[in-house]
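Each structure below appears as structure tokens.
Here, each number is a calculation from the coordinates, and none is a lab measurement. Only a predicted model underlies this, so the values are computations on that prediction, with no experimental measurement involved. Cβ atoms are built from the backbone, for glycine too; each structure is taken alone.
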Structure 1
């Protein structure tokens with residue numbers, strides 16, 4: 001190879017290198033810039049839920065036992081964990097469209113995850129419970145769910161147990177009658193406040209540039225620019241506001257009127273609590289009625305209904321890749 005040929009060859013190599021590096025810069029988002037943008041809208045999950053500082057270890061232990069106790073249902077067939085599975089590292093749901101209650105009947109709404117639920121600004125899809133304590137009182141007395149006739153029957157069963165009287169006394173010291181329905185709910189809530197998840201996205205937000213791969217970074221970039229963060233914001237990336245499903249294009253199910261049933265206000269028709277996207281890849285099926293079975297379809301429909309956008313297959317793949325990095329590192333779906 002003569003000197004002229006060598007110089008030409010070297011120039012081509014240099015130019016090719018510049019072209020390739022330029023192409024990479026164009027296609028791979030800058031991690032630091034994305035982190036800064038994301039942190040202005042989304043924050044890492046805190047180490048403790050609101051109210052956890054008041055929870056005694058004995059109350060948490062009691063709440064865990066109650067959460068798994070099938071005797072809290074009328075016929076001994078149903079526990080909190082049957083619809084909101086957290087044992088065996090599962091994701092706080094049963095992965096059913098709607099859940100089967102003690103009598104074999106199903107409700108009309110999808111059972112949301114109990115993971116990170118204590119960070120939400122309200123409980124249930126329609127926000128009818130203000131916090132975890134109020135929420136824990138509902139399913140036990142719901143005729144379709146656990147179907148207990150009244151609070152007195154719940155207390156009666158607790159008092160008849162060989163262990164619960166001592167456990168309640170330790171969990172709620174200084175009370176004359178610690179076994180009561182309110183303390184039942186307080187204990188369950190104390191346990192649920194321990195259900196905080198840990199995912200790779202939080203690692204990224206805390207400074208780990210290698211926590212997300214190139215496709216996940218592309219998905220995050222699209223998530224931040226496409227309009228998703230109009231509703232999905234904060235540490236739980238949702239769970240902190242109500243929104244109408246079908247803002248620009250209606251959702252197929254118009255039977256469930258949403259929050260209208262709670263407030264009686266026409267403005268609340270088809271409005272539901274915006275679900276958290278933490279662990280969303282593990283908590284299928286989707287939407288308040290559980291009618292959408294897979295994450296790709298949910299992303300596609302939400303973009304169309306809420307933002308008026310028809311995403312490409314590449315966009316959907318990038319977004320779902322990002323959403324998968326919101327899954328707890330140790331938890332899994334039921335099926």
Structure 2
């Protein structure tokens with residue numbers, strides 16, 4: 001099969017299109033013919049550059065969220081069959097605990113290839129009528145959004161939720177999930193165009209945090225009460241404290257991102273005096289993946305896609321993502337080499 005292989009860390013052109021052996025599914029595994037895989041800033045471009053927070057072994061094929069058609073099933077697989085259309089979970093089956101987290105496309109060869117091997121239990125069926133690029137984007141971000149907002153922040157109907165980076169992959173999912181949970185949403189982003197994306201996805205109000213004071217605007221929108229939940233995925237040293245200062249008493253901040261730097265100041269006095277909870281979380285559940293894909297199939301969840309590119313254009317795709325241009329995810333189609 002053809003795959004984009006990394007044999008050294010560095011700029012985008014370290015990825016080379018190579019002919020490699022097609023993997024065979026092992027016990028409990030399936031082989032997926034990949035039709036879509038997204039390009040992620042942290043889990044693709046930083047890994048490729050050798051800047052990921054955890055050790056990465058080379059050679060490696062990137063791609064944490066491939067979707068496609070099952071081409072072969074391994075021994076012991078009874079819940080999947082050849083021809084099933086599936087997405088894959090980020091985490092590799094059997095990994096648990098902070099020191100044991102293993103991710104497809106980071107610690108095992110991923111979806112920048114014509115075929116990828118995955119454990120059957122980490123796949124989710126794609127509903128009829130839902131295309132692979134949309135399924136890939138939805139499965140990548142929406143289950144994480146549910147995990148953070150529903151399972152950990154425990155968003156309640158009527159609460160105010162401030163979503164940072166509202167036009168990004170995780171942020172746009174956060175806007176839609178918060179609305180699904182019955183919350184009122186402030187979409188915060190770095191330009192008027194990106195704020196409008198959040199509003200178009202259903203947010204009740206928006207703030208351009210590069211042109212306006214985020215704290216002042218959020219307090220104005222909530223009539224001085226503050227927000228109940230901040231959905232953070234940027235980790236910018238200037239923006240984080242402004243978002244934190246929008247929280248009302250007993251507020252909760254959940255975060256699963258740090259591409260803005262990740263090291264931020266924290267007002268500890270405000271933290272304990274206002275009984276604020278700060279949670280860093282990753283992960284997703286199978287039920288959330290199924291729900292997210294069904295919502296998308298019913299037109300109740302929108303995936304933002306900038307463009308779809310052939311696998312050989314992966315270096316260009318990384319340049320575009322690192323340049324932070326465009327709106328929505330960039331998708332690679334390994335069936336278009």
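Taking P(r) over Cα pairs in 20 Å bins from 0, in percent from the coordinates of each of 1, 2, which one would give 28, 50, 16, 5, 1? Numbers along the way, then the final one.
Values: 1: 28, 50, 16, 5, 1; 2: 33, 56, 11, 0.
Attributed to the structure labelled 1.
With relative contact order in percent (Cα under 8 Å, 6 or more apart) derived from the coordinates and found to be 22, which of 1, 2 does the value describe?
Working: 1: 22; 2: 18.
Label of the source structure: 1.
Tell me which of 1, 2 gives 4, 12, 15, 15, 16, 14, 13, 9, 3, 0 when you compute P(r) over Cα pairs in 5 Å bins from 0, in percent, for residues 245-308 alone. The partial results should precede the final answer.
Details: 1: 4, 17, 25, 27, 17, 8, 2; 2: 4, 12, 15, 15, 16, 14, 13, 9, 3, 0.
It must be structure 2, since only it matches.
Which structure, out of 1, 2, was P(r) over Cα pairs in 10 Å bins from 0, in percent, for residues 117-156 alone derived from, given a value of 31, 46, 22, 1?
Details: 1: 31, 46, 22, 1; 2: 24, 42, 29, 5.
This value belongs to structure 1.
1, 2: which one has mean count of other Cβ atoms within 10 Å over residues 269-276, as calculated, at 12.2? Kindly include the intermediate steps, with their values, before the conclusion.
Details: 1: 21.4; 2: 12.2.
Only structure 2 yields this read-out.
Figure out for me which of the structures 1, 2 the number -12000 belongs to, where helix-only ellipticity at 222 nm (-39500 (n - 2.57) for each DSSP H run of 4 or more, over all residues; to 500) was derived from the coordinates.
The correct label is 1.
Who wins on FRET efficiency 1/(1 + (r/R0)^6) of positions 197 and 253 (r between Cβ atoms, R0 = 25 Å, to 0.05) among 1, 2, i.e. which is largest?
Numbers: 1: 0.30; 2: 0.65.
Largest one: structure 2.
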